[in-house]
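Scrolling down, you'll hit the structures one after another.
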Structure P
Amino acid sequence: MRYVVFNQKGGVGKSTITCNLAAISASQGLRTLVIDLDPQGNSTHYLMGDSLEDGTANLAEFFDQTLKFSARPKNTADFVVATQWDNLDLMPSSPELEELQSKLESRHKIYKLRDALAELDEAYDRVYIDTPPALNFYTRSALIAAQGCLIPFDCDDFSRRALYSLLENVQEIQADHNSDLKVDGIVVNQFQPRANLPQKLVQELIDEGLPVLQPYLSASVRIRESHQQAKPMIHLDPRHKLTQDFVALHDSLRSN
């Protein structure tokens, strides 16, 4: 199963959700791959810390290869690196993705990620794709390559207003490029149950019939420590409430 974590708004927790769900999949024995399409590389740093060596193959090299003829092109698996955790691999990001974007668009390479992941179908049980905070070439590539779409929502009125255009964009991809893509649901992030606004905004989404997933992810400073230590919550603090939120969310997706 391939999931894309997508929202055009920045700072809504895409990388946090991607890496924590992936770490839980791996901890449960599922062969898991994370693909970091954001040039900022937050998921790459979250899973690798400072351990990624210079010269390690990355997604910029993968996409660059699609622009050139080679008698002996690298296999998709050659761009995958292992993390320190069993069953959890990564296709790392690179700042060079930004420079390649216009070339990839002009050469119509939008299906290359989908084709590459098809090569890895037998190698992985779960694939999680982190995307940039924009509807650009990489995000479209991810939506075309994925089977399920998770939409982070950070209990903010701007996020709520952006949801409708976001869902329209997903529907367009479904109609034109990927009829197998399903919106698995909206992931409520940084939820504060005692605050009135988050409760009101989430209830409005439910009342409108939008697919809001349970449980909501709790707001916690512990997640900042998780980022700083480059250690997903399941490895940093397995008994923490937020960790258990992630586990319950993961298992609800697994049962779908």
Structure Q
Amino acid sequence: MDGLASIPLYLLLGASIGFVGAMVGIGGGLIAIPILVLLFDMPQQLAQGTGLVMIVSNVLLSVRSYNQSARIDFKSVGIAVVVNMLVTNLAAIMAQDIDSVLLRRLFSVFLALIALLYLWQTLPGRVKKQKTVHASPASKLKLSTSIWLGLGSGLIGGIFGVGGSLIIVPVMTMYYGFRQTAAQGMALAMIVPGSCVALGTYAWSGNTNWLIGLSMAIGGMFVVRYGVMLAYRLPEVHLKRIFSLVLFLTVALLMTK
């Protein structure tokens, strides 16, 4: 299904994934990768490299939309960006030699853990506690925090081919008191350069289908800003629960193969 006749399907997939990805601040990779594995029978590495084409485009547009809605403090994420780029490159190189089935299973376990973490955050007791502890939402990152977030996001983004925002957002909301939408915007800003580096590494290794990736990227371009708009309208608890649901559905898809 990689001929020119299938381009409308890729555009539609890209639009659907781009909307959801922008809404929950993930770039859409964790949805795109399982679909590419299951529908197009791609090896895990090829699916991750192809998904990165769309991820880079979606993340750039999402950052622009989040910044227009509420200014992102790019100085606070500067150190994390540098660390993310270095670690992403090393992790992406390492991922090329991991067994495809093992990589898919590790990806599934990781997503399930993140989904459980988000679901735990939305429990009534946790929501009340977080509001009490973080009365004033944070807006800046400390140097040490930027370094650790850069390390974690780079490792995840390089190995699994998805934006490290998966790990950044829950840490920023749970431990540093950021609002969900603020965390999503800053997390996406952190992973832009790293995602580009990862794409280059996967493409250099021949693990990228440019026709599918670019078609999905173009499809996502038209809907990303609407996903961000919806993110700002939804209550934070609902946004986190939607994110958890997306992750659980992704895990279920991956486990079917």
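Read the figures in this text as sums done on the coordinates, not as results from a lab. Please read all numbers here as calculations on a predicted model, not as lab measurements. Cβ atoms are built from the backbone, for glycine too; each structure is taken alone.
Here are the numbers:
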| quantity | calculated |
| --- | --- |
| Which of P, Q leads on mean projected area of the Cα convex hull in nm², largest value | P |
| Ranking P, Q by distance in nm of label points 7 Å out along Cα→Cβ at positions 34 and 226, the structure that comes out highest | Q |
| If relative contact order in percent (Cα under 8 Å, 6 or more apart) is computed and equals 26, the structure in P, Q | P |
| Source structure (of P, Q) for helix-only ellipticity at 222 nm (-39500 (n - 2.57) for each DSSP H run of 4 or more, over all residues; to 500), computed value -13000 | P |
| Among P, Q, which structure scores highest (criterion: distance in nm of label points 7 Å out along Cα→Cβ at positions 154 and 234) | Q |
